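What follows are several structures.
Each value in this text was obtained by applying a stated rule to the coordinates, not by laboratory testing. Fair warning: this is a prediction, and the values are worked out from it, not measured in the lab. Cβ atoms are built from the backbone, for glycine too; each structure is taken alone.
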Structure 1
Amino acid sequence: MLGWRLIISAILIPLLIGIFYLDARSGESALFLLLFAEILAIRSVWECADLVRDRSKRLQLPAMFSCAAAIVFAGWIPHLTGAASDTGDLNFVALIYAFTVMLLCASEAARFRGPGGNIESLGTEILIVSYVGVLLAVTTQLRWIAGHEAGYLVLGSLLICAKGGDIGAYTLGRLFGTTKLAPNLSPGKTQEGAVGAVVGAGLCGWLWLEFATPFFNADWAPPAWYWAVLYGCVIGVVGLIGDLCESFLKRDAGKKDSAQLFPGFGGLLDMLDSVMYAGPAAYLLWKVLPLATWLN
């Protein structure tokens, strides 16, 4: 299993870096990231729908694909039309999300033939589209929230902190873990591992923002260390909750993994859970904390 993890990581990490490099050079429009995000959205919707296929057989997959993709695309509308603010814009995301809920409701009403399972199907569709589309749409706005030139400093901070939290949780959990954190959701997670998630994410937050900031631009000053640590710790906590929430979806569906896409990792959702869930928290923190010193 460890061998498969190393092989898959050796393939995925350079591929991800390559996509981000091309996108960073493409300018504010971020078209490479848009294509990548749409692929993630469609695949994630499919995995969510597959988790509940045994209890919700009437899901409208094409409509769900379209709705999630539209919500993600909505985040690009201001940047493609030249109407964007300097630090991101969620107005179109909220508007398109409202229309997707209206569309799904109208579509289920049109398919109604009698009582039984209709509301459940509609609720499942809206949940999946919201979980995937909205979380991805807000997360991808990090590409612009501190100015488009700092897009991958910001996105990198989320990825590094979330995955640093995962590593910290695994390490301390394996070394010292004795007290279960949420045995009904994830039997392997411990309270000691949760502490490791916070410590690991906080340390990664400081290291990344301290050393990566001048790498992106020599004139940019890193934020104060305590703001960087606070940012990382919050991402660690929220990422851990996101991991547990995805475990909730899988356990309630009676599944161990969201899919069998990557040997040793499971499905795409198993890899994105902490990152995608922590994305809105990162967006808020970059709004309210003095992290982007170059904008002050």
Structure 2
Amino acid sequence: MTTTIPDLGLLLDVDGPIASPLTRSIAIPSIATDLVALANAGVPIVFNTGRSDRSLQRGVIGHLLGGGLGDHAWVFGVCEKGAVWFRILPTGIGDLSIDETLVPPTDLARAVDDLVAARYSDSMFFDDTKRTMISVEQRTDVDSHDYLAKQPEFDRSVLDLCRTFDLGVMWRSGSFPASDGQVLYRIDPSIIATDVESIRVGKDLGAERALALLAGTGHVPRTWRTMGDSRSDYAMADWLHAQGYDVAHIDVRPSEGVPQKEYPVLPAEGDATNDAVGAVFLRRWARSIIDGISPDGPA
């Protein structure tokens, strides 16, 4: 294995590229193996996710620790779309940093929790591990089609609650200001969850946090590969490109359509999606470090 520090950094969404959307954990063993190999070879890895730190611990971090993550590996978690961040050590999660200014009102969180219990508990659950956002997630024993059929109705109910509490929110393409004209929050649905979050969070904020964390290590690569399963994940590559980094993005679920970008968007091969695509690219990157070839060479 090379003894020089590779000029490559990985900024990775979790659900989809790394963890199975069905189990919410690493389901393909080579993913954990290759992540550990890359990290131990000196490649900085940052998980840029909407998940909580406790969810990331259960679904991903335990696999890395079991795979032999080294003391000198630079691996970080940026959770809740940039609101919570920490280093991942061989012993687990390090000290947490939390941006308390992003936390939505407690009364709204209680009301959403009550709404789920009263009307939607057959298909979703309130995620009580979140520290800075309100999240309601698809139950793992519920078919995706059934969950997605109920999600718009649920989202509309959440919008109604926000208006009851006089909180200005964005939802879909609409803006619903509070009585003072402010819009401070966003209702953000994905294929497995709905988040109520500050309009300041996002995968671009997560990317900014990631680079700030790496600045303290003395090694900030100029070359980056980002990976995600939704259009919102392009924001991390957008941010890196705007800062002058060499970046390419992998969309592991391009069914939403691949936008035109000023940086490369690398295609998956065949009909594979989600973590099956993530596994291919991680293996490619791990081999590139071992063999000293381009990270975009053949798997």
Structure 3
Amino acid sequence: MNIIGPDYLVFAVDDVALGTQFLTDYGLEDQGNGLFKALDGTGVIIRQTSDPSLPSWTHPTTNQLRKTIYGVADKATLDAIAGELAKDREVKTLADGSIESVDDMGFTLGFQVTVRRKLDLPGEQVNAPGASQRGFNVNGVNSGPNPPLPKPRSLSHVVYFVPDVDKAESFYVKRLGFRLSDRFVGMGPFLRPAGCIEHHTMFLIQTPAHLLGCEHFTFHMGGPTEVLLAGQNMKRKGYESYWGPGRHVMGSNWFWYFNSPFGCHIEYDADMDLHDDNWVPRVENAQADRSQIFLFNWRETWAPNGPDSQP
């Protein structure tokens, strides 16, 4: 099935103003009516928790993700998904032409012809001995005192805590045609849909049932420098860093995670590996040194006698 990847994530929020401020500080564009978009049109939708249009969530967790909406290539793919899922569960056709159902863990899924726009933007380039990408007289960074803040480019992936990782994986692979990219033994798989060449759009993590929900979600940035600039901006605005900055092994993507008001973490990422069906999935033990090739902590200043230095 030609599923491209996640188009929108829909969250319930108790405080719409707080959610709005957070997402705009993160870098998404406020489109009104609770929609916040990245540069390619993918994004996040927030709704008041009491909004009757939200899918229900009956599990006793702090999870506030109510729906993951996947973009697909065309109407034929929508019809194929509807036909497959209708074999054993309800499939609703909504007024906008999208369809809605649930996965085997109880997460609500939507499918629509994708809103993603193809981006024509330069990515970060590197000059190195033997491989100079930028060439002569092209600066790698903005030389001004206040460089513009980078914008998230595209919704990258979503991570679920699930009580039965094998059952969850089987649903996405056997029913929706997702591919396995890599696996952490005892934790879970990195998956990508057939219409996506990125290392993963989903990671499933085995956890006790009371933790069922979204662990984090993330948007792609234009390169590692943009991850650091965006994360630095979040730190300066007073948001709490959860993990990073650093770089993963599985997927190779740079990362920086922050606590969010949505009952989960939010990440910036950049430079994820691309794969086709010739890729042979790796199987690794879920150790710290296999989840990050390095990790370092952000600080306000480098100066040895700066305001945060210790006597």
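The value -9500 for helix-only ellipticity at 222 nm (-39500 (n - 2.57) for each DSSP H run of 4 or more, over all residues; to 500) was derived from one model only; which of 1, 2, 3 is it?
It was calculated from structure 2.
1.9 is what came out when distance in nm of label points 7 Å out along Cα→Cβ at positions 51 and 75 was calculated for one structure; which of 1, 2, 3 is it?
The value was obtained from structure 1.
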